[in-house]
Structure I
Amino acid sequence: MSFTISVCLLSGHLADLEVSPAQSVLELMIQASKTLGRPLKSLAYQGRRLLRGESVKELGLEDGSVVNALVRQPGSVLCGHRKCGAFACLKIDGAVATWGHPDCLDNHPQHENLNAQQLYASSSAFAAITDQGEVVAWGDPAGGGDCQDVADQLRFVQNVYASQGAFAAVRTDGTVVCWGSSRCGGDASSVQAMLTNIQVIVSTHRAFAALRSDGTVVTWGHSQCGGDSNAVQNHLTHVQEVYATETAFAALRTTGEVVTWGDEHCGGDARAVQEKLHNVSEIFASNKAFAALKKDGTVVTWGKALGANKSMLK
């Protein structure tokens, strides 16, 4: 049964929308953007920023409820990968301008009509989420520049993550769609059944790690870059956050313990300092090493010596 709510901008401009309990926040944002004629960045209700995957019913919205909306600020957003020879610029009207190496710009759509909301980049391709919650991609097909094979699945997308040569999109229902090089995580078929209730995805150069709402982690991609977590899977529970170097992952558990996997030379093996990795509050990553900040203010490091040697810290 549908009912009416109001979406309010900071300017006081209101839009009255007819909604249903099953609608997601992303669908509500799309509907409000069209009515208000402004690209919206996020919605908030009762002082809390809403997740795009949440439903109207879950939020407890009812007839007459007022939801606050934040407009994407004027100005351009630049996007590029440090190994990509091109840039993409998201304009305030949702159009996209691109320039740089032609291999990174092949197969591009009509950028002026994209109505893009966000841009992402692999090392040789770009992807954009449109105001319809759909995804378009362009650039080198081997780097994720062609998503036609999964285009029918790229609906109601709330976020996209990139490795060097692939993309992973999280939809509002918590499922994941991948495309691009299979060597870089573009094929998640081996773990697809486990890719549900996904909260966030983290990537190394050639692998992805997805954190589920139950605190478990699902990985795929190049095994030497963290795509295979079988050796530590039993320990990947009660995880609150995942971090990544170029080729390894580190998971921080709610217990303050740390679990690592991937390239042992870049932080994937913390056995030398494992007994010190307790009561950890936060982890920081460089390209090839990790540093864990403990609750007592001390720091534990591991990974490639050039990036993990704290002997110079005074």
Structure II
Amino acid sequence: MSSDLLFRPGQTVTGLWHKRRYTVEGLLGRGANGEVYRVTDSSGQTLALKAAPLSSGLALEHKILKRLSEVARGADLGPRVFDLDDVQVGGQKQFFLVMELVRGTTLPAFLDRRGRHWTPVLLLQLCTYLERLHETGNAFGDLKAENCLVEEARGAVRLVDFGGVTPFGRGVKEYTEWYDRAWWGRGSRMAEEDYDVFALAMLAIALLAPDLRKALTESGVPNGSRLRQAVSSDARLADWRGLLQGVFDGRVRTISAFRQELLPLVKAGVRLEQKEKVRRKPRDWTDWLVVGSGLVLMLVFCQFVLFR
């Protein structure tokens, strides 16, 4: 463990204003804008504490997460927030945000176990989350696989890092090149609805054909023509070509339009899961898992299509 971490396991963090105490269990992750720790509060509840030297980013994230809880309408849009405070560390003020610790499986790991036909179901959920976020006048900005987790039992996606959320009309403050339309020369880096739509398309490619990302970016120079050619020729993307090319051509510019193009793929995934359930009669617990996953997929489909 690096010696320049803000907090150590076992250390107690006490907010200067609210006086709430948190015991540090360990580091969850760190980046350019701060560090995230697993902590427990005075009641023993395990939470996530995000610390940063500047208050503005955390204050905006806190405001956005609070706002999302108001427009959620039954969807788990983001982690619940519990506290926003600051603490003195080594004579310097550090600001921190305490929120729900979201547990789950990474998208690639989930798909490796459940099958790639779950991809449109996962993206369908993200469509609902992004629509709710856009209602608040913000783009997610840094939408990528690493910022999503799946609750295995429910097959439900959770977004876990809202640090890149940016108000519409401003420059996106955090982005990852593969998902960034400006990097590919497909538009500006302005925060708007179709910025997130492009990222959704690139997320689909990354999940369905993971090796393409390495092949298309190994030179370090983005090539939009090679990207389109890969989408047109890769058999794994055959069923997705209409949707992906629609995004690249500017025909699919809204989350609503993306969802409409996605629905046939979702329905095909549900049918495939049902066929798998019929093909394999349950003999042991692993076979029952296949049956259960089919039921979960259908429930998720109903939740995010019929009741959105």
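Nothing in this text is a laboratory measurement; each read-out follows from the coordinates by a stated rule. Small disclaimer: the values here were computed from a predicted structure and weren't measured. Cβ atoms are built from the backbone, for glycine too; each structure is taken alone.
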Comparison of I, II - label where relative contact order in percent (Cα under 8 Å, 6 or more apart) is highest: II
Label whose coordinates, when FRET efficiency 1/(1 + (r/R0)^6) of positions 140 and 252 (r between Cβ atoms, R0 = 30 Å, to 0.05) is calculated, return 0.30 (choices I, II): I
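Computing helix-only ellipticity at 222 nm (-39500 (n - 2.57) for each DSSP H run of 4 or more, over all residues; to 500) gives -13500 for which of I, II? If you can, show how the numbers build up before the last one.
Numbers: I: -1500; II: -13500.
Corresponding structure: II.
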Which of I, II yields 2.5 [distance in nm of label points 7 Å out along Cα→Cβ at positions 124 and 228, calculated]: I
